[in-house]
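Below you'll find a set of structures to go through.
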Structure I
Amino acid sequence: MKALVYIGIETLEMRDVADPNPGSGECVVRVESVGICGSDMHAYLGHDDRRPAPIILGHEVAGVVEGGAHDGARVTVNPLVTCGTCRYCTSGQDNLCPNRQIISMQPREGGFAQKIAIPERNLVIIDDSLTFDQAALAEPIACGWHAARVVKAHPAGFDATRALVFGGGAIGMGAALSLRAQGIENVSLVEPNEVRRDYITSRYDMHVIDPTQVSSGDDYDMVIDGVGYVATREQASEAVRPGGIIVHIGLGQDLGGLNIRRMTLQEITFTGTYTYTSQDFRDTAQAMMHGKLGDLSWTETRPLSHGAQAFQDIRLGTSQAPKIILKPTH
């Protein structure tokens, strides 16, 4: 089969590779749509030791099952493979499984290919209300859905009226849409890229602002950081209200940015979130199929063979859409 293989820093190459060999309890999915994630970009730039070259990246997958009990089913794929037996898996926190794997990390190849192997329990069957391009958004949106659920469970979420989300990419968009779907209407989205900011505001009923419009004392009940840079953490810890909560999804930079003194004196909660539980993923897919997350048209589609250029465009900030979807069948 054909695959887009990461072979070195800022270098991707279309190659012929072996078809996937599914193990026990696994099936093969023919990939119809696969999104480029920020974590793929981290690997592409040489910033992710968990994804050493050569490897097939890509974990935001939708496609069609080939063979087995679900042959021909249209599915979106939960890329997080867990053991199912540890204390975390059996308590509904399977995203924290110590034995977790994710496609696009060794030893599991990713979805920038014509086919992948995945456990059957990781499949979520979708109906005809979703295109494959839309269904591929289930993974990044699920990250935001999980973060929104964490926020809503916090005391600040019980009577929350205002939320701030950093990042106009798929993670931030997903978080903003998930907050709305879970009852928080007044959501502001922070995006520094003017091209993307204009793209979002011209197409969606979304309050999108430049980072310079965020100031200390803004008194947001909750802040979700879908970027994870020093600058966004600095702004988050100043803009959240006393007693509020910051939920951190982004993995942009490891250290720095938090105003620990203010957070201590004002009893501000800071929590990290990692991906989503399997239930979050299923709930996200259901919300998408019921239209609770909008029309999901904020994607740009390109052939997989043009994937290297797509990565370059994202790197240069010239891509307007929050998400680029690659198509292995084109």
Structure II
Amino acid sequence: MINIEFKSVIELIRAFPDEQTCINHLTELRWNGVAVSPFDETSTVYVCKGNKYRCRNTGKYFNVRTGTMFDNTKVELQKWFLAIWLVTNHKKGISSIQLSKDIAVTQKTAWFMLQRIRNCFGIENTDNTLTGVVEVDETFVGGKSANFHQYQRKLNKKTIGNVSTYTGYKHKIPVVGFLQRDGKVITRVIKHAHGVILKPMVKTFINKAATLVTDGFGGYHGLDLHFDKHVIINHGKGEYAVGEFSTNSIEGFWALLKRSIFGIYHNVSPKHLVKYVDETTFRFNTRKVTDGLRFSYILHNSNKRLTYKTLIAK
């Protein structure tokens, strides 16, 4: 993988002053300089005019954008590169309105570009097995009930008797996180904060020999039978740490997520919440990586295409 260490936007623009420079760089990253057909990797490839290629076995034409986040868009690659730099290196993200002003595109185009970039952030939110000390916690993303109409607040308020099983409000979306101390975090948007959903995920993502740290939520009860050590921080009794163990790290991650949503995006629909959670997860898991390497990391893993039809589908 070709890594170029950029330290500023100026250096990025100087390195990619025109479209052809961007195409050449992407060709090296994706194919090591020799085009490979995205339709048939075993096929002979013919070089055509205008940076196009033809797959011999399928007869289809393609270019370096085909099958990537840049596919089927008229936005110049220089603007794409600049957008990737901005979204990966702004500590809390960047809004589509701000991005549209920075790279001179419409707000609708900027939003679509950001969603395509976020679609690639999932590479850092994979099904890894966490070890050592692992903190597990859940949070709820959504507007404040106090901002709703009185009638709507009554509808949103949960009326289920077992509060320990279902926490929060119906209009909020639960997100669960698994954070390895001094390591990476795994996040998942879930339908309900319920032990039936949480316990299998905990057993899947965390090594049995790890030290599991949770709060006193009933959804985690019984996990001490599976893990060698399960430390419970009972917030209801005023506990915030048991010796060296606490859930402060995962709660700090939730603060980053919510500051990003409240401060930059203001409103996130349940449908697209996964992408915004993946964005914060990617930013957290690459916190020790330089800005230039983070930029190259996304470019190297840009082979995920999200169509506009899929993005706006109900």
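Just so you know, all these numbers are worked out from the coordinates, no wet-lab data involved. This one's a predicted model, so the numbers in the text were calculated from it and none came from an experiment. Cβ atoms are built from the backbone, for glycine too; each structure is taken alone.
When distance in nm of label points 7 Å out along Cα→Cβ at positions 193 and 241 is computed for each of I, II, which one produces 2.4? The read-out was computed on structure II.
Suppose you compute helix-only ellipticity at 222 nm (-39500 (n - 2.57) for each DSSP H run of 4 or more, over all residues; to 500) for every structure in I, II: which one lands on -10500? Before the final figure, lay out each step's value.
On the way: I: -8000; II: -10500.
For helix-only ellipticity at 222 nm (-39500 (n - 2.57) for each DSSP H run of 4 or more, over all residues; to 500), the value -10500 is produced by structure II.
Taking distance in nm of label points 7 Å out along Cα→Cβ at positions 33 and 233 from the coordinates of each of I, II, which one would give 5.2? The structure behind it is II.
With volume of the Cα convex hull per residue in Å³ as the yardstick, tell me which of I, II scores highest. Write out the running numbers ahead of the final one.
Values: I: 126; II: 171.
Evaluating volume of the Cα convex hull per residue in Å³ on every structure, the highest lands on II.
When relative contact order in percent (Cα under 8 Å, 6 or more apart) is computed across structures I, II, the figure 19 traces back to I.
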